[in-house]
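Just below sit the structures, each encoded as structure tokens.
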Structure P
Amino acid sequence: MQKIVLIFILSLMVISCTDETGPITSDPDDNYLSGRGVFVLNEGNFRSGNGSLSFFSYDSLKIYNNVFLDINKRPLGDIPYSMSMQGGEAYIVVNNSGKIEVVNSNDLKSIATISGIVSPRYISFINDRKAYVTSLYSDSVTILDLSANSISGYINIKRPSEAIVNINSNAYVAHWTGGNKIMVINTETNQVTDSIEVGMEPESMVIDKNEILWVLCNGGWKREYFAELIAIDTRTNTIDKRFTFPSKTDSPTCLQIDRKGEILYYINDGIRRMDINASELAPAIFIQKLNHTFYKMGINPDNDEIFITDVVDYLQKGNLLRYRNTGTFVSTMQVDIIPGGLCFKANPDTNTD
């Protein structure tokens, strides 16, 4: 009897900490996209046009690859970089193709293609009628009319842009490549009203529960400057805290925050975790990278699970790694070439505890 119990326990351990089922090729009419899950933007090889979209379903615990191609019968494009949802629509930013694919968030069927955007990177929804899109090579932020899914104007910030977040009546735009400023745009007038000097190359940003803007500055690709994590009070646009990384070899990326707005996460030789009230940077690695090559990370806003993309060698198909918020490994799933940005899809009718 004891042997039977032991075998049963070992079987459960193997099931809970191994690969999820996949990859899956599914009939486009299936409703696997209608529930909770996470989209993975596989960038593909530069100028090869082999970018793709994967979807991990919480309902089936399966990974579905090439979902945009399967459903719309055409490739997604060259370097899908980020993805965000507004209402019942999802906006897929395809960087090197200079476009945004607008699809239904529940079945991924194409609604519109917004073309003619110079090297788009991220989209931020100002309200249900307007969005801003940042650009790696243009000095302007593009304004979108969401009712028509078209370009309605531009905001000249006199520098290229990367990460963007908005709160109250302000949008905060990071000048990443070679820059050290956060530009402040009044979202009611579409005018630049302020700039905040931070560390070199602000790479990613989040806003915590206290309306503090956290900016992760990676120090520049030449490693001439120390990386910094900076907290800005959005009520005054002044720096509240400033943490400097101990070595110029530190190159932190991909700042994220949990659903309560209390815990920060970032990639730096593994995953680091830090309370917003901490008096120092995270001294220890929370999740070891082991034999993986961490690229991007996302925190599920439903349950705080941590998803990390592993690009392996940037040539072969990569992996999606899933962890509990305790740091416990759950599973690995194969996706496509250079898995990067993540976009979580919540189902409000489903209990997410």
Structure Q
Amino acid sequence: MAAAYSLAQDVALSRWNTLRVPATARWAATVHDAAAVATVLALPQLRGLPALVLGEGSNILFAGDYPGVVLRLAFDRAGVVEESGDTALVRVEAALPWDSLVDWSLQRGLCGLENLALIPGLTGAAPIQNIGAYGTEVAEFISTVEAYDRHAGRILRIGASDCGFSYRDSVFKSDPQRWIVCAVELRLPRQRALALDYAGVRDELAAMSIAAPSACDVAAAVRRLRRRKLPDPAVIGNAGSFFKNPIVPARLAERLRAAHPALPVHPAGDTHRKLSAAWLIEAAGWRGFRDGDAGISAQHALVLVNHGHATGEQLLSVARRVAASVRERFGVTLEPEPRIVGTGF
């Protein structure tokens, strides 16, 4: 019988983060069963240390070494829990790659996740970040999150209404030392109106000569868009979009759009609007910027890139300069989307 976990000391993390920055974890544990999470955290050498769950490392910047234990979850089963009319309740363990889940659901005639195709990372990260793209957020479909609560010392089932979901945020993200997401249950429909009105999806479908798209067609269009617009981490180190799209008071958004008619502005409730961070960064002149091996992608202004041997501190310095420039020119504060380990932004 395979061991429930393995443990190693002084582990290099450069191969475990898509920005490819050098860092070392004091301890690293690979956990093969959710029930073993409590066992690992109770080990004498780990008791009381900070813990960091690290999947594909596609949403993290190491600006220093990690002084605690990095957890690598290795359970990845998916299955239908129940069928209910036109929907199915699906339970997915944390280590299943997210894009594999998108395909898995579409193959079973379930829709809803097609606009989230090709988002990097594992399923366990989806509720933490409340991942979203092309007009869809995963919170729309989450029914329950199963998470190990370090305060209670056990796995709890947390309903969607208690997850604190908001734009790229959740209770799991705001209190990462408390929660370790082990599984997610999603309520997925068999039929729903497709979300086609965001960021070129219709144009891409037209380019594919598809007039009456299915959910699978939308997923294919989104993958084409993402591959064309975003640099591939396998080719150049990056963590995808580094900055969140800022949400600002409607009055400020109206003032900015009056001064800059090309600025994309999207609804964000009755009193606020969401601005395009990529447009602001590009307008401030940062697209394609490079300082040594740290820079901003020439392909997409939202993407911080490592051209080879940049350190986390060097990448963070570029990101801070970008944010300061946007704040000075537009009066808008940018916030990082990835988790930054080792220092604050």
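Any read-out appearing in this document is the output of simple, stated calculations on the displayed coordinates, not a laboratory observation. Bear in mind the structure is a predicted one, so any value in this text is a computation, not a measurement. Cβ atoms are built from the backbone, for glycine too; each structure is taken alone.
Taking 20.2 as the value of mean count of other Cβ atoms within 10 Å over residues 214-221 derived from one of the structures shown (P, Q), identify that structure. It must be structure Q, since only it matches. Computing helix-only ellipticity at 222 nm (-39500 (n - 2.57) for each DSSP H run of 4 or more, over all residues; to 500) across structures P, Q gives -6500 for structure Q. If you line up P, Q by mean count of other Cβ atoms within 10 Å over residues 78-85, the top spot, with the largest value, goes to P.
Here the criterion is relative contact order in percent (Cα under 8 Å, 6 or more apart), and among P, Q the highest value is seen for Q.
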